[in-house]
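Computed from the coordinates by the stated procedures, all read-outs in this text should not be read as laboratory data. Since the model is a prediction, treat every value here as computed from it, not as a measurement. Cβ atoms are built from the backbone, for glycine too; each structure is taken alone.
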Structure 1
Amino acid sequence: MINFKKIIANKISKVTQINEEELETYIETPKDKTNGDYSFPCFRLAKELKKAPPVIANEIKESLEKELEQEDNITKIDVIGGYLNFFISKEVLAKEVLTEISNTQEYGKSEIGKGKNIIVEYSAPNIAKPFHIGHLRTTLIGNALYRTYKYLGYNTTGINHLGDYGTQFGKMIEGYKMWGSEYDLNDDPINKMMDIYVRINALCKEDEEVLERCRENFRLLEEEDKYCTDLWNKFKDLSMVEFNKIYDILNVKFDSYNGEAFYSDKTEEVIKVLEEKGKLTESEGAKIVDLEYAGINTPCIIQKSNGSSIYATRDLAAIIYRAKTYDFDKCLYVVAYEQNLHFKQIFEVAKYLVDEKYAKGLEHISFGMVSLPSGKMSTRLGNVVKIEELIDGTIEKAQEIINEKNSELENKEDVAKKVGIGAIIFNTLSTVNIKDQIFDWNTALNFQGETGPYIQYTYVRTKSVLEKAGFVPEFEDVKIQNLLDEYSLEILKLIYNFEDVLVQVTEKNEPSILAKYLIDLAKAYSSFYNENKIIVEDKNIQDARVYLTFAVQKVLKQGANLLGIEMPEKM
């Protein structure tokens, strides 16, 4: 497909002698549509060319206008202040988009990431604890990034770095020793393990001796004591059965489940290398790396005073392992902002453990917390909002709405499931990563708002139009001139930008960009649908509008799929 940005950048480069690739990154889409299809801010060139931006803009325009008569792609150039505005040929745009739609099974898919290795670490729940609403954003943001990178041709590995190690399991083992006979873990295991954890955690606060026994249990676990290891494996196996049920419902996939425990026997290399490089110092019996030189006032603890490793050590061991195993270009950690300090510490220490390429490729994708209107949660106190409750509640409410709107609908349960899950996923991903978020059923399930159900409803509307038409015409039969009205062109421009939107998602690691795009496309189709009758007597007009509807349906479904959302066929 023609890259209009590249064409514009090439033309400006010839006039200014500035690198074409650099110029392409400056090109914007104007917010005011009357200012053209693309805008180039000449402020970026003022320092280099030593001229005022409006002067630069007018000089470039003057040079380029001579070529416009021979140019099929650009029809007009305007100057507003320091901005150079370009108007693209409507006919060329429409033909390009619809040709690509007709030729491509997976629209927007590309190979721009070919040869690059990306690791996305996401979800990472703690075993023996419920999968709660606090795990929702890491799971869904990570899954959307994983899918999008893969779609753009990157060799992508999704890792679920399970929280399956640490002192908490020393506590769980001690709790089970004390009260295990009271619990049948074959029935509702997660909630029973959670109950044990809450009880033992409360006891540890009151009794230092019990806490010391818990620490000793963890030390024995590190030394592969049979009783402790068998019990730990039991906790893990029972937990994974429950977690996988949730992953299946949310359409989430992983390539590796190597969690903290996997790296427990690999921490010695971390300690050895840091010692050899003279970076380890002792503090109150513990081994630490002082990071004040890097502006980090809190040292990174590598080994506790009792000889046990800490999760930072295991994260560092994971970086070494991943560098050797995956040769990654980027390793993304989708983890809440509460862990900002932790990642600053380990990324700094990693500079001593792996080559510069890998250290530079480490990235923390920070995000805000999620809660219900009732407030925050705490695992230690036991007042968590379990993800099953959220899922079941959302599906139930979706079914109530569907019953009201279309009581005769077949497969209501299946539709309610897709709408309910879609509402949860879209609501989670439509907020910019870094913002805190409240999940509210009334907002998430609003069929008229900027929601998952609205996108699904629009998709179902496109399916209905195609059914009424009876067939999708061949692209060769579509007369482009019937799609040059403002409502059709708005859709065509959005569809043209689909791949660019996906690139932005990966550049900024921000799935909300795709979520907003899908809303914009759904709104544009709604306006088109309301303003242009589709099933009409004039076959040429109908064929063009039906084909545009087919294009919208295709992109909506593909975009939603990249977020992990399934589309119902009826609603």
Structure 2
Amino acid sequence: MDMLTRLSTLTAELLQKTWPEAQGLPNAEELRGLIAVPPNPEMGDYAFPCFRLAKALRMGPPVIAQKLAAAWPHGETARAEALNGYLNFFLNRGNFAAETLQAVLAAGDRYGAGTEGEGKTICLDYSSINIAKRFHIGHLSTTMIGNSLRRIYDFLGYRTVSINHLGDWGTQFGKMVYAYKRWGDRETVEKGGVDEMTRLYVRFGQEAEKDPSLEDEGRLWFKKIEDGDPEALEIFHWFKEVTLADAARVYDLLGVSFDSYAGESFYHDKTGAVVDELREKGLLVQSEGAWVVDLSEDNMPPCLILKKDGATIYATRDLAAAKYRQDTYHFDKCLYVVAYQQDLHFRQIFRVLEKMGYPWAKDCVHVSFGMVSFGGEALATRKGNVVLLDDLLREAVEKALAIINEKSPELENKEEVARQVGIGAVVYMDLSNNRIKDIDFSWSRALNFDGETGPYVQYTHARCCSLLRKAAEAGLAAEPDYTSLTDDESQALLRLMGRFPDVIREAAEKYEPSMITRAVTDIAQAYNKFYYEHRILDGEPAEAAARVALTEAARNVIRVGLSLIGIEAPERM
């Protein structure tokens, strides 16, 4: 329990004990939102404004504060004083340091973990790359937000199912099969991979402009895929294998994996049952030859289910996917980590599921995020300015290696550290702001070792590791004197670490990994301030031991935080 939670709980208990008959008193959770850090440290470590209680207790806030201060029985936690209607808390800093450090060090790499998710399942749909297309920077946010959320929920004891809902259905695949059969060969595609498949698709478009009848050939081959033609399916599945092998290199660099690659094609034979159910429940209506679900009462356009030619679309397959996931995994939540442009689509899908009578529709959540640009330029495939993700990651590693060669030329494992730092810089930049905000990627910001960046946090972790190695070499074995950690720098760091478990839960509740990024950055900054203000290994052995314990705790929490957002923590930099 972090200190803010403890103080709010103890204050709520004291309110009930002091005024047992009073109505409308805030509970611990409400009090937690009212207790704040005073602007002036001389006024205490925390303060509770008693103005909120005046109406319920029918007395002035100064009187309430004085009564609470006089009755406050928890001196081992904090001293309470009344001042101008505020109940100011002055922590017992020695006890606070001891409790916090003992909790962090006992938990180790499980600090902040929980069991609240036991028996609950969360499906996460993220990344969702397209077959026969390269993995570009536009896929970075969905991939890393989804990966971080999965790690967070795993850490809290949930069973997670990570799903890469592949874009692997549509007429374009018929066109690609035709282009391959006419102008391609297996050896060239095996060697060229996705780039060669893209070249064939582009050639099909060029040739179709001269001979429009090729469009019919493309549709014919997609019909063969739909009908299960052995040759068409063999080529189609091979294209998927080549694409996934290409993507696997990027996923390996990012430390991302999936439990399922069931994409749109997987649900093709399951859409018929959805259409039949919609029709049986009287939800399908005809509109200009197509079949839709009317959502006018929800102030939304109709949800298209079947096109005029009877073909299904994304919505049909997403409905089938939602039903399949519930039937197969019995999820408590199903998260769709998809850009905000698809907001209307998911609102329609979830509403249709509700109208179908599924109570679990309320457990489907669109986790939206903003767009990514590079150097101020938005990414758009049709404009030809896509930044391929493997190129971006490779360049990040190269730039990180150049910096390391300059700053730490004697480092033994420079290539490995450069990989950790370069990849970490990209991931950190993607997860550093609220996910709904647009991101303008910048090398100068991402690889800065001095700002609020991945390399800065990683370097702080390495600094902690270095100091711990020196402490071990010095044979420091005294019992820590926690009363030596009552200074403002130590206490600020301790408060941040004490609150870290709550941050994890808040990030899970709000689907917001950036909360963890922010928290771990704050901890790194607080540790560095402590580091610069105090000579950690000097002084009395018991004092040094306490500062080393604080360093070890900071190291542990930073490592946990980085892991939860998908970043490695080098021990030497």
Structure 3
Amino acid sequence: MSHSPVLPSQHEPSDAQWLEKASSAVTLSDMEIFIFPELLFSLVLANMMSPRIWAWREDPWFEGIQKKSPYRRVLRLKQFIMDHYDFNLDLDTWGLTTQEQELKRFSAWIDEETLSQSNALFGYEGDKYYFDMDIRKHFGLDKYGDEEIPYWKTETVEAMDAFRFKPGYTTGAGECVSLSTLYAAALFVVCRIPLKDIFLLATPLHSQNFIDVQNGVLTNNRRIVTKNMWFNGSELSYRAQRALRNEQVTVVAHHTGWIHSVYDDATIDPAAYTHLKDRLSGFLRTEISYELLACFLRQYSQIQKCFQIRHEYHGKPRYIAAEKVYAYEHNSAYKVSDKTRDKLLEEIDEYEFYSEPIEQRIELNMFDTYFQSNRIDLDKPEDQERLRSVFTCQNTRACEIVRLLVEFARIDPRFPDRESAKSFVAVGPIELDPDMGRERIVEHLASLRSTHPIAELAFYAGRDMAHCDWGPFLKAAVERSPVSARAAESMSDVEVIAHLEAMPNESIYDGTRLAQPDEVWNYGRGDGLERAICLAGIFKARRPGERVQVRSDGATVTLTFGPESVTWSSAKGLGADLSV
């Protein structure tokens, strides 16, 4: 365990730890967010300050949204995100780094052994489930060794929107952390869900949010999962469960602070954290009923062979193998697990039924009344034993059915403080109200910068260079832009200049906010100042010992390298005299 240093309130540009952390806010790789958990909520705030999400309020899709319940607002937002964003898991999008380089960068905060046990880029496989399914191969991580690993960067809403400029994309896109932070910001801005009800949860291989509305809602990439959906036994729900069922929760982020599984210190409000643990633990548990049993069988199809379903037809009983009914369910609006079961059975060809009970199979219908007259508490061994006496099947042992049923209905989340106690260091909540409007929120966050590290880092995550030091932005641009440097390897200096010059002179960011070089290259566009910094990074990668000068008067930008120079127009209005 180790301590994560708090960003100094009166930092100096020469402060090496501050420079690393602030430049990480610019890069926003998953690795950097793992090391600096403040960045997770800082990205949420950066998106909340963006005019992009505030413009969603004016979209016809959200007309009258405030008349709906909080849960219905979340559903409305979910469909908007489904329609406008794809899930992107192309690990090569933002280029490659090396384990050696990242270990050297972060050696002051964490050691290699801790990383290998908790971070996917350093060999983490997860629990038995992940070993069984070879999770690194599933995510495409197996092709990376110790020499090279993907940057796996998180995108701001602007960078997510700009995916539509990339070949093969017609909409915006983003990876799981990008989608979770986008959701969190939009839940606040568009759905007006209070910040106190939004918790971000990161595991080594996933990121999602718990929203404390109704019985709870989990965001999962583009989708959402309610408690009923969590236990419906569908393939989508099974995939949504993967992280919380099998992984340690590494980071919880909230407007009151954060808690991390590796660090001894935590800044989240203890009462808010306890509330989350109670609510999420309740979300991940449910009571046994006929409906739950039927949903359980939907997921564990291998156990369906132990059951049959009785159906009264023209006053007489008939019987059908459970797996036959579940097979018909795939193409029907009706379900085995709810009141539409009889309608489903009526759709099935009569030749599938038997006139007599099928030998050695349990009648699923009996549990309609069994659970009403027999209260079963799955936490009690004696009640589990009672269930075993009912699950009499020759094909599968009763104890195996009960064990899997308990696992299905009970998930014990591995919270960051599960293994050891934390020292809670109060930094104070970031109090915002969606009725404040964007301008007032930006002003309020600006007023917190000198005293609140998350507010300070939010401006670096948002890349507003009228209000940030250039050092962190340039450090990220020069040291962590492998896509542009590698793509230009086969080009001469003249060809690189021509390639950048031919791009549309438009930024993916508004106002005085700037794109990083790899965003310019990936999306094929950039303001003159952004393209000049991209060019500077490429030249610096080619000739590390030479200095490259970038000067901007707000309307034009000139890059000078040796005796040569390039001049482009800029609409950013930023004056700068930069040397890399």
Using distance in nm of label points 7 Å out along Cα→Cβ at positions 94 and 430, single out the structure from 1, 2, 3 with the greatest value.
2
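Distance in nm of label points 7 Å out along Cα→Cβ at positions 302 and 558 was computed and gave 5.9; which structure, 1, 2, 3, did it come from? Mind dumping the intermediate values first?
Values: 1: 4.9; 2: 5.9; 3: 7.3.
The read-out comes from structure 2.
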